[in-house]
Structure I
Amino acid sequence: MKYLLSILFLSGMFSIIGAQTTARDKFFADYESLIEEVRSGNGEVLSPEFYKNAIEVFEEAIEAYEEKESQKVIREKLDESARFAHKALDIIKLANLTLSKTIEARESALAAEAPLYAADLWEEAEEVFLDATTNLEDDDIDDAKDYGVSALQMYNQAELLGIKNGILGEAREKVKLAEEAEAGEYAFHTLTDAQNLLVETERLLDGDRYAREEAINKAAIASYQGRHAAYLAKTIKALSAKDENWENLILKFEEFLTEFGSQFNYKPQFDEGFDTSVRSIAEYIKTLKEDKKQLIQENGRLQEELNSVREREENYSAELEKKKDKERRIEKVKSLFSSNEAKVVYEGDNLIIRLFGINFPSGKAIIQPEYFSLLTKVQQALREFPDNHYIIEGHTDALGNNNRNKILSEKRALSVREYLMANMDLNESQITHIGFGEAKPVASNETKQGRELNRRIDIVISIDN
């Protein structure tokens, strides 16, 4: 971990030291550029040992400079670091030739969020890939190729599993709950439809793992059918408890049709079943729809003229009032939070609540009770824009592995989303979450204070309307 911290130094610490910066820049510039070249070439993954050694020795050179040791000592360490860096660059080139398909498969697995949805298989693939790169560093090309082939297969499997679990996770859960609710006995056909859809979706992805849109649609229907089956099972099971419940159900349906028919001054009779009454009500509805269509056509021209006049009169005042109302609500949101809790900013069409005041345990995504009061304020803020769309963004500082930071930030954003969903009347489509990891800092990662500001949750409210 220590050698990773030095990356912070490499990314720009010279720019903040002042007059001494120029001398230090000249002394370290070429070596710093060399190590940056290794880092940008994904040296941490493709040549982990040489990359680690280059960073560690470079850090020793920095410490020697800070302690004002001789230039000879510092230069020797920098030259040693450079040797490791050049070795790493050679291995990176070799890896991109020898393990190109494996590297491509790894990137595809990352894109499918395999570290999140196929964690065990991903970790296993990473271990085998590490064996491949280690053998490259040991100049054992044959073993590296063998390990690369094994890792390629694992990454492909991890990608497919990541895609499947990401798309089918909710549907599988709903079908499982339906099965536990004895839908197999009480709602057999509905449950079977849900189960068949799960199988169809898996087969679809097995045949074409990138048929995401069709797979997502099928999974959504399977999820609905799972919920439907669970509801039917619960209802039918309750009805089956007593024979009189069936009569009560039929009478309740008759009551519903009677109430519906009363809207048309029609009183249905049920001595011969429902068919006649249902057809009669349907005819009433059809007649009303035709009458409505004629009225709309007759009034259309007058309505258009009236609307034109109203638009001219109302547009200006409506827009002005809308703007004032938006500004009032924005100011109210700003007043909810103290400076150490959050910063509220208005950027473009988005109102962003930048939560600096919520912290998570290291490496975890658990919301601690001490932050419930802060999240209550967030709920009050969201209620100022009840019909808008919200995005929960997770952000981290630049310490540690970028991919792990992204996964952790997504988990934390998901925790906040689930908390808000549980405590507010929101549609699932109204609030989404995303993890950016270290990609969107709001302060310098070179200072403790800056890193604390970068570890945050952003609540983004779309207020473009």
Structure II
Amino acid sequence: MKLLKRVLLLLLVLIGVAIYFNYPKLNIISGYAAKNMASGVYVANRSAASINKYDNSAPLIELASTEVDEAELSASSTVYGLMNRTAVYREGLGAVLINDDYDPEALKIKPQRNQPMDTLPYPFGQAAPIDTILPEVDMDLINKAMAMAFANPETQKTRTMLILYKGHLLAEKYIDGFDKDTPILGWSMTKSVLATYYGILEHQGKLDMDWPAPITDWKDDERKNITLDHLLRMQSGLAWEEDYTGISDVTRMLFLDSDMTVAQKNKEAIAKPTEIWNYSSGTTNLLSGILRQQFRSHQEYLDFPYSSLIDKIGMYSMVMEADIAGNYVGSSYAWASTRDWARFGQLYLNNGSWNGEQLFDSTWVDYITTPTINSDGTYGAHFWLNAEGKYPDVPKDLFSCNGFEGQYVFMIPSKDLVVVRTGLAEEPNFDVNAVLSNIVKAVQ
């Protein structure tokens, strides 16, 4: 009996220690589940059952129990009844995790959107795509590549895929529950969208990438030498931990902060600009905050992404989600249909021109595709590169928007191709090189 009591006591102690050290992580787990659920239901119009079964079934996240309150437009999660987190939906601004700072009356404005219908065929308009036969395209190889992308659903977890060639829709495919209109979370593909606003402002003569970052707190220390270019290239030299496996700079920012623009701003310099390359979601959200400074009012800031880019090129499904303070979460939270993500890629293949209007200068494409020092040729300015042949059987001029769990918009200028793939798994489970190489061969 004494031995049994000692064993039980030991077990209780071990359980207590486990809870003590892991309790803070529950905040992240339940926060992720609640935010994912609220956005999936109210932005993507998907069912709660589907999101629980697939999106929230990842390791650790599957520990959360999540419920939707349709009357309150919210979702709440707990882990075994602990650490309750709630995310609420705000029209035009998407879902946001709330905390004690949240005041539902504080932010009553939303982006003003202009979405005229037209008769232009997709991707340049809202009408159906033209059914065109292109003799230089080997459709057998295109179909082979599409089949390859969906061949192993349990491991690859591809959800949607689309191919544009010379502005023509060659192929698209969707798994059950998704179609051409279903908004998909881009995760870090959002970074490339956020950067594009800087290209637009530069084209308008309102910004220069060599300008020092306008951060008052930096004016009296070594951080005063950090430029917009350094931030766009992730080479500011500021400390940042981009680790999603536990409590880190990025998980604290995404799941705890009310104002996500300040986390990176408050970090110390650990190197001079250009000395190191350090991927940082905090940097992108700092850039979102700097973007907000360029406008006289909050309303103008909220409107700008839509009036200057999103609605301008017909990405009517896109929603940029904002934090509690009303800043766009440029690091992670843009939603758009697969077709609309492809429009974004086509804009870059067109060097910033859309239906006769130049949204950003053609030199902006040269800028964002110039390899950043110390990135081993894999990163430009908020876009990923193939400059050093990461994908050996794909042209080196490929550049892309990449997001968590294998969200991709690939642009291959030398082949006039845009390829969009979304899903729940990335390399090595999804073989980018193998799929893209077949597509490239098809248009030789």
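Each value in this text was obtained by applying a stated rule to the coordinates, not by laboratory testing. None of the values given here were measured: they were computed from a predicted structure. Cβ atoms are built from the backbone, for glycine too; each structure is taken alone.
A few notes on this one:
- Largest in FRET efficiency 1/(1 + (r/R0)^6) of positions 313 and 361 (r between Cβ atoms, R0 = 30 Å, to 0.05) among the labelled structures I, II is structure II.
- Relative contact order in percent (Cα under 8 Å, 6 or more apart) - highest-scoring structure of I, II: II
- Answer label among I, II for the case where distance in nm of label points 7 Å out along Cα→Cβ at positions 193 and 217, calculated from the coordinates, equals 2.7: II
- Test item: distance in nm of label points 7 Å out along Cα→Cβ at positions 137 and 321 calculated as 6.9, pick one of I, II: I
- Identity of the structure behind 105, 60, 47 (criterion: Cα extents along the principal axes in Å, calculated), options I, II: I
- With helix-only ellipticity at 222 nm (-39500 (n - 2.57) for each DSSP H run of 4 or more, over all residues; to 500) derived as -9500, matching label from I, II: II
- Parent structure of the calculated result 22.1, given that mean count of other Cβ atoms within 10 Å over residues 393-400 is the read-out and I, II the choices: I
- When distance in nm of label points 7 Å out along Cα→Cβ at positions 121 and 433 is worked out for each of I, II, structure II gives the greatest result.
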